[in-house]
Structure P
């Protein structure tokens, strides 16, 4: 599809898998801009200076927590600290900002997984977010290892594992190229053995059906549409430089990789951008 100009508030890129390759579309207002077909083309992204909250839509001078205005950041459960520290779930503590939201998003099945992005890491996600979560992290392979009944339990299991393996992706390393291949099944078996006593105690505490090992799960391999990785990762900052331009060399995670630098589109959710192609 030829593009002269599109404009609107951006959001996290929508993703899908097509025969193992990640497919990307950038939301711009009410429109979706297909990005895979734009690799190899020269694009310009211009930030107009306007930010709209991704939740309530109000104008905001600053973005909080990747797209929220300050009142929403302070009020919404999805912006609370337990989102990044699920083992400290506020719903179970009786201090959830929005108990109904917690019931819909936290009191449902979650997956504990291993992924290979910048190396092996442990992570958690809602069952409904597979494989979106893995694509967003730039994982080239991912393996579900446990299904649990709620977000708190996923955080408790993750906490046991992250004493032995990373729980974060190094985005700079992820964008420099493909990580070394890893046998995720073998790594999962090693971690289960290392945490055997703690897992048994946690299962006894939470109930036999609450934490279920996924012994028959298969690893999912993911390819990314990247023609060339940068030798040096240099990140654009739209707040300092509102216009960025370059040839789109690839897409990985939520990053657009240009020959002039990289940009995390998720970081700029709610920003009003004008995208032009030459």
Structure Q
């Protein structure tokens, strides 16, 4: 990555989420070591950032990226999952809130470019897919392996992955819990470009600046005109997710993950 310093005209901090606005481009950085897991603090920060962006006339394009080299963003914080399952409506309330945050990012009026600096797996890929364009480092990996925990993607993954790669391939990847490398992700259309090593944020900003130079009204109209209608499908996905989350196999998958052992599924 280049060492050139861009002086932001606006800086906002939302917990572990930082937003820098310069030249019409808002760069949103999620920095919650070690893997930027989408726990309560990160989700709240992303929610606050989305609200700020939705009200901004100055931010014409958004670049979303993560800090560190371990993950773009990881999925839910497993320790929080365990606590949620002890409350009668814990999973339902959390799923609705998390889904709402991702929906808010997908609904932003500005084009959003995900600059994937490290692997995007599970929830990390789901939020990357709320972006309009995805650029990636060549070392990143991608996948929705929730089935290996006895679960399904619950943040739009079952809908947005088929849109990007087609239903047959998306279903195969999710059924097997496969994780693919950046080159293969680009080949099948899951990502829109592979950067030079260490330059994904720079290249995303360069693209964002080109888009930001275009007329804002027309740019946002293009995004509205091409945005897929997913509202009903996402509600259905959430309902199915909660059914699966109540199954015995998810309890076993979660316990096996925490205990770092192979799960023993009973198919119940």
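Every read-out reported here was derived from the displayed coordinates using simple, explicitly stated rules and does not represent laboratory data. Quick caveat, the model's predicted, so the values are computed rather than measured. Cβ atoms are built from the backbone, for glycine too; each structure is taken alone.
Results, tabulated for the structure shown:
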| quantity | calculated |
| --- | --- |
| Comparison of P, Q - label where mean count of other Cβ atoms within 10 Å over residues 69-76 is highest | Q |
| Of the structures P, Q, the one that 34, 24, 14 was derived from, the read-out being semi-axes √(5λ) of the Cα gyration tensor in Å | P |
| If relative contact order in percent (Cα under 8 Å, 6 or more apart) is computed and equals 31, the structure in P, Q | P |
| Structures P, Q, by FRET efficiency 1/(1 + (r/R0)^6) of positions 77 and 253 (r between Cβ atoms, R0 = 30 Å, to 0.05): label with the highest value | Q |
| Source structure (of P, Q) for helix-only ellipticity at 222 nm (-39500 (n - 2.57) for each DSSP H run of 4 or more, over all residues; to 500), computed value -5500 | P |
| Answer label among P, Q for the case where FRET efficiency 1/(1 + (r/R0)^6) of positions 109 and 157 (r between Cβ atoms, R0 = 25 Å, to 0.05), calculated from the coordinates, equals 0.60 | Q |
| Distance in nm of label points 7 Å out along Cα→Cβ at positions 21 and 205 - highest-scoring structure of P, Q | P |
| Which of P, Q yields 20.6 [mean count of other Cβ atoms within 10 Å over residues 45-52, calculated] | Q |
